[in-house]
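Below you'll find a set of structures to go through.
Just so it is clear, none of the values below were taken in a lab; they were calculated from the coordinates. All values reported here derive from a predicted model rather than from experimental measurement. Cβ atoms are built from the backbone, for glycine too; each structure is taken alone.
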Structure I
Amino acid sequence: MNKLIKGKLYIVPTPIGNLADITLRALDILKEVDSIGAEDTRKSAILLKHYSIQTPMFSYHKFNERNRVEKIIDKLKTGKDVAIVSDAGTPGISDPALIIIKAAIENGYEIETLPGASAFLPALISSGLNCERFYFIGFLPDKQKERKIQLEYLATVRDTLIFYEAPHRLLRFLEELFNFLGDREIVLAREISKLYETYTRSRLAELLQHSEEITLKGEFVIIVEGCQPEEISDEELTALVKKYLLTENSLKSIAEKVAGQTGLNRNKIYQLALKLRKAEMD
């Protein structure tokens, strides 16, 4: 391997389960850089020990990221090469590496990202849902207001949707999906590339009816069918909006849900809902 260019930040994907799923080039980089920034040094130590890599490590995570950014920039300033790895998969996707990458760019340092593992791609391809156009969301925001805004928007997206979720929050998450997106095709991918890798293919309504059968262990990738516009007449649209008016106070929420169900323009639906509500009050 050629001598590495000094003062470079390497973004190195690591296996998401099976330790054999790492490239030869990634191993070379991890052996030859001056230090490795790891999201969790204990987990990364398992990989390094497996491949007899003795490069020094330091931790970076969301609780110390600003301090670690300064440390990494200082290393790059002195001509040291640094590799960044996450617990599993590619740094920068649903992990705290993004702030490090931005800082390196802002300070004019070269970044080289190696191709490699990410949990959502094998899950998407194995799902059987449309892979031509997809929308990766990852984890939804924790704050309820932000979750609601995002789910209302996602209800209208026609691309295949990809989420991450932890097992202890999964059932609540599935209920939210059903409430905002309606009954769609869904695939739960669990423990990608590991011994107990499983796929559950269903529709949301059916999955919720049999939720006790879901094994709530390991990390989940959730693949959801995009919005499928329905052919609907003006009379059917009016009836649908009236149905929502019986239970919903927010016209904006009604417009989002009906748009997600029909693929029609949200503003058009909002104006119809406003007209119907005024008629009710007259």
Structure II
Amino acid sequence: MSNAPNGEAARNGFYDDKPLLELYVKASGIDSRRIGADLFCQEFWMELYALYEVGVVRVEVKTVKVNSEAFKKNFLGAQPPIMVESSKGVTYSDNREIEGRIFHLAKEFNVSLFEKDLTVEKTIQNLYRNFKVFLQAKVGHDRQLRQVTTIQELPTPVLLTYNKLIEQLTAVNNLLAERKSRYLAGDTMTEYDCELMPRLHHVKIVGQLLLGFEIPSELTHLWNYILTAYRTAAFIESCPADQDVLHHYKEQLKLQTNQRETLQTPTKSFGIPQNVLDEIRRLGLN
């Protein structure tokens, strides 16, 4: 029985017949030529990029306007992310189908993208949900007062949602401190990082631009992990602009969009606070 080909073999050009996977992602609500801030689109893009990096697949990413007649006609009302594998005549329009195809490719070529880690899974599973609860509570409170309030000014019910988010962020920080690894489950990126990195970036960007909230500087290992995201090609390639992240949430929350924001040159904030960076270097984490 022959062994399944591995990533090293793929890199060395042993497998010329690589499947072409076309990933259709939601376009920016500001400029349809740019990628939008849909988290599942970025998550699958990162997973596909991991396979692309080791020569397992060819990948094409295309932005689509979901309300356009052409898109509705071609995909019969399905919503991005959508993945097409033309050589098989297959369209994957369900997240589970997309994940399943990527999983089987990773398994076939021995790419350790889907290594199960129940501790990591449990630690990260509710973080984004708690962020959304805090986001909705604080935006609702600020909308009533017609101003962005500080964390110290929040009433108890809203403060409780903030504390829950900080509790989750701290749990991830502590896990990273204990593991002493570059990524959540080791020194290579897995599905857990493809899930968490985009969500942490949204927490950071939306926190800064909409909520008057910063990830606590004392969560050094968490910040170092965010820095790792900003140095990971799969994340960099798939990350939307700050303006598109902000617009995405303003649309969800039915907040008025500032026209100035839509006209700005798109930027991607891949920096971290200098005092945090200094602490990371002092601890030798960088």
Structure III
Amino acid sequence: MVAESPIAPRVSQIDVYSPSMDKVVTNRVIRAAGAGAPTLYLLTGAGGGSDGISWWNDTDVAQFFADKNVNVVMPVGGGYSLYTDWMADDPVMGRNKWQTYLTHELPGVMDARLGASGRNAIAGVSMSGASAIDLAIQAGPLYSAVAAYSGCPWATDPVGVSLAGAQVLRGGGNPGNVWGMPGGPGWRAHDAFLNAHRLAGKSIFLSAASGIPGGIDKGGLPMPPVEAIASACTGAFAGRLASLGIPATHVNRASGSHTWGQFETDLHDSWPQLARAIGA
């Protein structure tokens, strides 16, 4: 840990040095009322929160978790990185080792600083919804539960490659620096459909919506095509889990158009399931 500064009662900014990326990463943290609580790692969308668009800025996350027996850790940064370990440094986006940071460097620091129980869940939205699924696959027993809100789990088919690559291109990066050539071993290692069996035993919550704007959006800027794609991806992944006999909650909303109002509702609805899995 590098520094901690208070934001509000039981809320602080904790800066943690990442040896793998040789930089300091900011994390917004909501502390549980007492020691021995589990931890929810809550990833934000494509911009990584550095753009001011995040759970903290756009939802009631602080109020919602104020009376919950859980620590909530919200990393800031990692925009357009897929929150994964890149195979090569990028001329524009630099060194990205977010899987290492999130699964090896950060948890020990947070457990010690917060007096946490060591039981964890991870959740993500949009780009990081797919990342949350991938990290739950890659990190073995680290996470007991995972939630993906309006995500599109990575796949090595042309659609999956295009969707993942589009996120990287938005940040000015070269998709080839992430996992190498599409269809190669790097991509296959992070293909959620190929590796879905590794989620067995975890509590899984998947949600998306039709893309049709509705009251759930709470006046947010609608993005119907994005949400419709996320709904198709989420449905396909839920089907893959079902084919393997792996239980998962799958919520497919009749309305919702990729807005923070929708994501806030998804977080609220998923929390009882996540809480049971981690003992919150």
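Key figures
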item	result
For 0.65 (FRET efficiency 1/(1 + (r/R0)^6) of positions 169 and 249 (r between Cβ atoms, R0 = 30 Å, to 0.05), calculated) the corresponding structure among I, II, III	I
Structure from which 24, 20, 11 was derived, semi-axes √(5λ) of the Cα gyration tensor in Å, for residues 121-224 alone, options I, II, III	III
Test item: Cα extents along the principal axes in Å calculated as 46, 42, 37, pick one of I, II, III	III
For helix-only ellipticity at 222 nm (-39500 (n - 2.57) for each DSSP H run of 4 or more, over all residues; to 500) computed as -12500, the structure of I, II, III it came from	I
